[in-house]
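Nothing in this text is a laboratory measurement; each read-out follows from the coordinates by a stated rule. Because the structure is predicted, anything quoted here is derived from the model rather than measured. Cβ atoms are built from the backbone, for glycine too; each structure is taken alone.
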Structure I
């Protein structure tokens with residue numbers, strides 16, 4: 001399955017999302033959204049979700065428990081959003097309110113809370129803000145308990161570390177953040193080829209970026225479905241056209257368990273878009289066709305099985321990829 005992040009305005013997203021299949025010749029299934037805990041954007045995103053569902057897309061909400069940084073503020077330094085504060089109930093009302101609002105969504109959606117937790121740029125990372133990795137696991141389970149209390153069974157929970165840990169230290173390894181098989185529905189990885197856009201970055205292939213994380217996640221939970229939840233490629237430092245071609249080749253040959261790819265398709269830190277050049281766009285169209293032809297089970301059916309336990313709902317949400 002193919003997905004895109006195209007900013008968070010529902011109307012502009014829909015106009016663009018409907019246009020992409022015309023020149024890609026393949027269906028776009030997932031549309032990605034981001035929202036911060038208790039922000040005004042949270043309301044707008046939830047309204048957007050219903051709109052995109054009506055058009056047959058599957059929304060993915062990346063939920064970030066933080067305050068959007070202002071000016072030169074260090075985003076990772078937010079004591080009010082430390083993991084211990086979340087566990088101790090500081091934000092219970094906001095989390096429960098979100099759970100109840102999302103309960104009203106008319107169909108299941110991907111829910112990706114506290115992503116890239118092994119990267120030191122977010123306040124929920126185990127290496128900043130007075131946090132520890134084991135607190136992340138406790139926080140994940142605590143947040144899920146609030147959603148269960150709200151009897152919210154509409155969510156497909158996506159656990160999504162960055163492809164490599166920053167800092168790369170033994171107490172920040174990806175496996176230390178895994179909340180357990182019973183707490184996760186999908187596995188995901190984020191990773192980018194920054195090229196030569198930053199002093200610290202070099203050109204990396206898709207395989208170089210994702211190989212280590214893919215191996216780790218498969219060892220943690222070999223039976224879970226797998227996606228790339230964020231990726232993109234810069235123009236500077238190499239051939240983006242060739243990078244895209246090699247990425248789809250790696251998806252077919254090196255990463256066969258990856259069934260969904262969500263491209264971060266905006267110009268932000270650099271121009272990540274597939275249409276940053278005509279050659280990149282054509283490479284993406286060719287590569288996508290070849291990859292999807294090798295993914296036997298492309299068509300998706302969402303199934304939610306609910307069973308009541310101890311007054312709450314014990315849900316098993318699976319995403320079955322059926323041949324079509």
Structure II
């Protein structure tokens with residue numbers, strides 16, 4: 001075989017092997033960079049006031065993805081009143097090796113949420129969440145979050161505080177939340193919950209509530225108040241205070257609620273009060289029989305308008 005024939009035969013093979021080696025090096029550099037960033041973040045604040053920690057880490061996904069599985073994950077926010085924390089048995093992060101803008105997250109196992117006690121000297125409040133599937137995705141542009149999506153299937157949440165009423169629980173077939181930042185300083189908000197059941201101990205009716213559908217479309221005004229939060233520059237509480245100070249509102253264009261045979265299509269504006277709780281009123285878009293409004297006040301949601309004949313038994317109608 002002549003020299004020219006050997007070059008023609010072996011050249012493509014050598015080139016292919018070179019591409020494979022170079023891409024393998026690229027993947028390893030990307031994996032090591034991500035692993036190093038996680039190790040540096042472990043035990044420190046990922047945003048002001050929120051401490052991130054994990055016990056173990058493993059990486060895989062070659063050749064096209066970066067898959068990280070973290071075990072014993074904790075996000076905590078210590079305060080003088082006590083600690084607020086989310087703990088997950090396992091949290092997985094997925095990213096394409098050649099796309100550093102989009103991240104996909106999966107939570108597996110028991111998810112627990114701890115909150116400071118209601119009264120000083122009492123035990124902290126603890127809630128357990130066990131979704132069948134828990135996925136989220138985040139898209140970043142120039143280091144800032146521009147889109148976030150959360151999707152939970154077969155949701156089961158209950159209070160696990162010592163001595164808590166077993167009827168303090170919520171279940172749902174599916175729950176979704178979607179946020180999209182717009183260029184006009186607004187944030188599109190979409191939310192949907194299917195076949196939710198709220199335990200009697202959590203409902204003002206003192207009986208279990210069945211909500212076959214909750215679907216909301218709305219828009220957050222003054223989205224610029226969240227710019228620093230989107231780049232992890234300020235805490236969630238500071239961002240909420242900045243948004244409230246800028247007279248930000250959640251303008252609900254449509255909230256559909258199907259509840260115990262009643263159907264309502266609502267709209268209105270919600271803001272945050274000085275305690276950081278939603279306040280405002282959503283009015284029915286029509287006056288059909290069985291329609292009702294909702295009032296948000298002092299951390300509670302109450303029926304704002306419904307006839308006694310059409311209200312479910314035990315419903316709180318001011």
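Ranked by Kirkwood radius over Cα pairs in Å, for residues 46-173 alone, structures I, II are led by II, which has the greatest value. For the read-out helix-only ellipticity at 222 nm (-39500 (n - 2.57) for each DSSP H run of 4 or more, over all residues; to 500), a value of -5500 was computed from one structure; give its label from I, II. Of the structures listed, the value fits II.
If distance in nm of label points 7 Å out along Cα→Cβ at positions 14 and 262 comes out at 2.0 when worked out from the coordinates, which of I, II was used? It was calculated from structure I. For distance in nm of label points 7 Å out along Cα→Cβ at positions 38 and 142, the highest value in the series I, II is held by structure II. In this comparison of I, II, the computed figure 8 for relative contact order in percent (Cα under 8 Å, 6 or more apart) is attributed to II. In terms of Cα Rg over 2.2 N^0.38 Å, the structure with the greatest value among I, II is II. Of the structures labelled I, II, which one yields 0.45 when FRET efficiency 1/(1 + (r/R0)^6) of positions 166 and 246 (r between Cβ atoms, R0 = 41 Å, to 0.05) is computed from its coordinates? Source structure: II. Can you spot which of I, II the value 5, 17, 25, 21, 15, 9, 6, 2 was calculated from, given it is P(r) over Cα pairs in 5 Å bins from 0, in percent, for residues 198-237 alone? Computing P(r) over Cα pairs in 5 Å bins from 0, in percent, for residues 198-237 alone on every structure in I, II gives 5, 17, 25, 21, 15, 9, 6, 2 only for I.
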